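What follows are several structures.
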Structure I
Amino acid sequence: MARAGLTAERVTIAGAELADEVGLDQVTMSQVARRLGVKDASLYTHVRSLEDLRGRIALLAADEKTIRIAEATAGRAGKDALIAFANAWREYARQHPGRYMATQTPIQIDPELAARAPGPRRAVELTYGMLRGYGLAEPDLTDAVRLLRSTFHGFVALEAAGGFAHERSPQHSWVRALDALHTLLEHWPSSREGDSS
């Protein structure tokens, strides 16, 4: 019998905390059960599988990260919004590495559960809204979103892995990268100039 008070939300939070401590790929159902003080079988009343749990962690993290970005960018535009957006992204990745990785890894998520989760949809709206402040429209918006995601994720992943061994502080490089992105977004080439293939 499942432990009283055990819910899918509690299982997800326990899995997310564990992911931050040991890494998403190291999380097992047995570890989560031990963390909650229950038998493994008790978890399956609330989550279907390890893949389901990882999907739930991804949705939880997407909600958390989006809330932080929304709060950071509220009332800002242009470079101020870009910097606030990027800093909130990086800070979340640094504070919650396992949860963050869940948002960057292809995971099978129950479509019904995903449809009820506002985080992923809101993240797209926030990103596109911030970039519209630079006067971008499709297809340039999508290209710019991909550039920002690649830059932010690449930087935080390399930083987390200890990939910046140079004596110059990663913070200085981060600031300069955001300066460069702002300049690029202000002078974005038209899609006709960039569509050579």
Structure II
Amino acid sequence: MKTVKILGAVVLVAFLAAFNVNSVAGYKVGDIATDFSLKNVDNKKVSLKDIKDAKGYIVVFTCNHCPYAQAYEDRIIALDKKYKKLGYPVVAINPNNPEKQKDDSFAKMQERAKDKKFTFPYLLDEGQKIYPQYGATKTPHVYILQKTAKGNVVKYIGAIDDNYEDAAAVKVKYVENAVDALVKGKEVSVKETKAIGCSIKA
């Protein structure tokens, strides 16, 4: 009888865990992403709707401390430089809890943005409310959104490219290919890839 009760408890916990995972699964390609209002490193609140001329957005969940995120910083800056003028600016969001990772504090974000001369908003997900909505699990984790009459439609989810270690050795530029297609009015061919990076610190 005791064994039956234990097994029952295990099944119940497994069921609840599965339900919880499904409930925070985040966006899928084709979903409408809700807007947000988060504090930028200049202490001003930023929302997607504030970027008036945008045709869409390259939303990147990233941070200070993660070596993967650091390896991609120059590439993220390059993405913003290339695509902002085409209507797809970068919007970076730090999803980490600064109490769990001190190097991702707001003050450290301000330092990093200044040192690296970020050309895009670098926002803090205070209370960690936005990254679960998106379903981000890594830093960096990219969501390309296209602005439509219905809202901001998710067009791509995943990695920036296929080589985090060496920008010169990249063979497939997932984000560039996706945005290039959208700018030309075409369908994104590779809609989802696996994000490679550090786990988000909750």
Structure III
Amino acid sequence: MDTSINNAKAFTDAIKKMAAEECDRINNETKTLKAERLKSFNEEAESRYVDYVNYEMKRIISEKNREISALEEESRRKLSALRKELTDKVFAKVEEDIKAFTKTEEYKDLLVSFVEQICESMPNEELEFFVRAEDIVHKEYINAALGKFIHISVSDGIRLGGIKAVNRRTGCLLDNTLDLKSEEQKTWFLENSGLKI
């Protein structure tokens, strides 16, 4: 009887041992499966997080770029308005100084030198000269200074002063006006003043 109890006990112990090993195997498989699923879940969550962060960063960068572009455009508009205001002030003062200069004796001599320059550039040509209405009074002074008669008429196209000439034969226009010189200076000022936009 002892043998059968021992056999039964050995059989029970073997079953318990097999059951314990099977439980350990199942527990290990469960742990491995759980670890793999947790790893997969973490990788998926991290991937989603990275994608979301990248999307948000691109969206924010795009939004900020639009804001920067709008601010740059506004700055250009303001700088352009300031540049125009400064240029207008500078050349309003220039025009005042020119108007004051055209009332001097030196201006009459300048008109004579302008006529001489035009005559030198187109000798032996039939030229007709033009001045602004305020300067027609200097016609006799210019003719006397040149020692010859030139035909001088009034032109509405001259605002600041100086003189223009037209070659009657070719129609070629020679412009020696303060208007042109002022415009040339304005162009030079805009290009060289450092007020680039």
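Throughout, read-outs are computed from the coordinates displayed, never taken from laboratory work. Since this is a predicted model, take the numbers as computed values, not measurements. Cβ atoms are built from the backbone, for glycine too; each structure is taken alone.
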With mean count of other Cβ atoms within 10 Å over residues 40-47 derived as 14.0, matching label from I, II, III: II
With semi-axes √(5λ) of the Cα gyration tensor in Å computed for every candidate in I, II, III, 36, 19, 14 is reproduced by structure I
Of structures I, II, III, which gives -10000 when helix-only ellipticity at 222 nm (-39500 (n - 2.57) for each DSSP H run of 4 or more, over all residues; to 500) is computed from the coordinates? II
Here distance in nm of label points 7 Å out along Cα→Cβ at positions 96 and 112 has been calculated and equals 0.6, so which of I, II, III was it run on? II
1.4 is what came out when distance in nm of label points 7 Å out along Cα→Cβ at positions 32 and 64 was calculated for one structure; which of I, II, III is it? I
Could you figure out which one of I, II, III the value 16 for relative contact order in percent (Cα under 8 Å, 6 or more apart) was computed from? III
